[in-house]
Every structure is written in structure tokens, then in C-alpha cells.
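Quick heads-up: structures coming right below.
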Structure 1
Amino acid sequence: MSADEGPRLWLLRHGETEWSRSGQYTGLTDLPLTAEGEEQARSARPALDGVDFDLVLTSPLQRARRTAALAGFPDAVVEPNAHEWDYGDYEGVNSADVRAGNPAYLIWDDGVPNGETIEQVASRADSVIARVRAPRADHGTRNVLVVAHGHFLRILTARWLELPAGEGRHFVLGTAKVCTLGWDKKTPAIEAWGL
């Protein structure tokens, strides 16, 4: 990364929970990782080893904080804006059940009743990006890790790329997968996805 490029943003989705395994929308419900989720979090460590992180941020929810700790970052800083989408009435509902009642339903287009709008999630993502891109006095290389949630990180990726939040639909992200967002010259870009 040259001096005229910005920071590199690393993403880590939390490991498996009971609801992520079953396909239930898991927004603000504070579920723990399953045993498999804990193992997934540990398995993310090699993709992050050797990276000198200036800052490690985590969602306040325990599934993300535990993933950060198991991946080697027990002192990750809680970032309140990095929590998952508030799914409102769809919290805990299986996404397949929502589509059974409305086959055309897509969260990216239709949103959720009595929860956050996609624009509200994007605003939180933009706040995280602003924190990551804040100028540094030393102008040094900056690697930042954010440990968070599937929909939130997909929206964060779209916003990093200066796309509308709904374009997050194109970035499928499995549990405990690592991604890197950086630059192609001065253009925000995806450097690696789903390691």
C-alpha cells in the first residue's frame, strides 16, 4: 500500500450461533457461539496472523466479541455502530418462513417491519468507515479489523466501495470468514473475500 492510498479494512464475521445455523434472523438477540462457532473463530486466526493491526473493533454483541477473542484479539475495542441490523418483527424468524409467505421478499428491497431501515444500517456503516479512514499524523500504513455480523459487514462493504447499501446483496459472507477491503490506486476495492 502506498502512502497516497488509504487504510486497509479487514472484516471478520462472527462464528456460528444456533440461529445462524438454522437461518433465523439474528439482529440484537445476544446469542453465544455454538461449539462449532468457537472452532470456526479459532480457524480464522491463520488468515489474520502476521498482520500488524493498528485498531481492532468489535460489535458489542457477545458472538462478535467472543469471535474476536478466539481469533486472537481479546482486547478488541467495542464499536457500538457495528451491531447487526435490527430486524424488528423478523427477529428470530426463519428467513425461509418469511419467503414462504411472500416468495418475492428480499430484505435488501423490502426491509423489515418495525426494525431498522437499510439506510439506518448504512449510516452506522458509514460511521465505522469514517473512523477507519480518519487521517493519521504519522501517515503510516493502517490495518483495521472489524469483527461483526453478516448483513452489517455486507452493507459496510458496499459503502466502502461507494455503492448503495442494497448492493451488499452481492457479497455473500459465511460465518467466521475473513475479507480485506483496500484500494486499487485511489479507488476503494475488495482485495480478498471470504478467506
Structure 2
Amino acid sequence: MTTRPTPRILVLSAPSGGGKTSLARALAERREDVGIAVSHTTRNRRPGETDGVHYFFVDHPVFERMIRDNRFIEYAEVFENYYGTSVDAVESLALSGRQAILDIDWQGARSVRGKFPDAVTVFVMPPSTWSLEQRLRQRGQDSEKVISQRMQEAEREMSHRDEFDEILVNDDFNRTLNQLEDIVNRMKNG
């Protein structure tokens, strides 16, 4: 009988445009002992995104079947699309000896904490709401209506920051990345 390793999970949450995805990618590139648990989504692929790298892009019926089959650690519906982290994504990282980074929202973080109480949760704050709005505009991916919706949602998301183990302000990317690496080192040694 083979025992499965217990996954070590680092959850990163932030409002859209807060930098969590860029931080997760940079941390995974910097360290061989961590990997990003690639999420599933029903949203359309953006230019430059690769299936299986940025997300697993699936349609609503496939995602809903995965929900019924209990294949997600967490999932949520955001802006009329589903996003979720599969059990397989986290287990495959654990089996390879790597720590899983989950790039998810506060609802997902709450769900993961319920299933994996040892998970470490980090909320990444923008330096200000003005800077967050500027980041969303500079991405050039969203209409004014979507930016407005994202800013309203950001306020709601940031109101949950006290539910997290750590709060980092992403006002300097490299410093924030170093702070995340310190957290990973503490998880590994503790």
C-alpha cells in the first residue's frame, strides 16, 4: 500500500490586477521545489495563454461534470465563469515533491483552508486602489464596464484580507517576491 504525500499548499489571493499571478510565476521560476497548481476555467483564452500552462480551458458542461465528480479542491463562479483547482493538480505536485502554489480568490482560499488546515494563505494587496485601477487599464484586456466591475469586486475581496495568515503589499515586486520566498522557506522548515 502506497501512502500519498501530504500536499504543502501556499495560497495566493489578491484582487484582479493585484499581481498574484505574476508573483506565483516568478516564485515557481525561482524555485524548483514549488509549482503552480494550474486551475481549470470556463472563460475564454486570452491572447498568449496556453492550455495546460495558464489554465485548463474547458466548457461549462465539462466543468460542471467535474464538480459533480468531486474533482475540485475549490471552485467558484466569478464574472459568469467558473474557476477551480483540481485535486489532481495539487496531488501531482505533491507526488513530485513540490509545494503547490494556488493562485485563487478569497472564497477558494476559505475552501482550501477547510480541507487543508495547514495551508498557508497570503493576501496580496495593491499599494492603493488607484494603482490597482491603473494596472487593470494598462493590461488592455477589459472594457470600461469590466474594469468598473473588477474595481467593485476588488473592494469586496480586500475586505476579506484579515482571514489570511499573511498580508503583503505589492508596492515593489521584487521585495514582495522575496517576502513570499521567506514564507516558503518557513513552510519548508516548519
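Observations on the structure shown:
- Highest-scoring label, criterion being mean count of other Cβ atoms within 10 Å over residues 144-151, among 1, 2: 1
- Comparison of 1, 2 by distance in nm of label points 7 Å out along Cα→Cβ at positions 152 and 168 - largest value held by: 2
- helix-only ellipticity at 222 nm (-39500 (n - 2.57) for each DSSP H run of 4 or more, over all residues; to 500) derived as -9000 - corresponding label from 1, 2: 1
- For 22.8 (mean count of other Cβ atoms within 10 Å over residues 56-63, calculated) the corresponding structure among 1, 2: 1
Values in this text are rule-based calculations from the coordinates and carry no lab data. Model, not experiment: these values are computed from the prediction. Cβ atoms are built from the backbone, for glycine too; each structure is taken alone.
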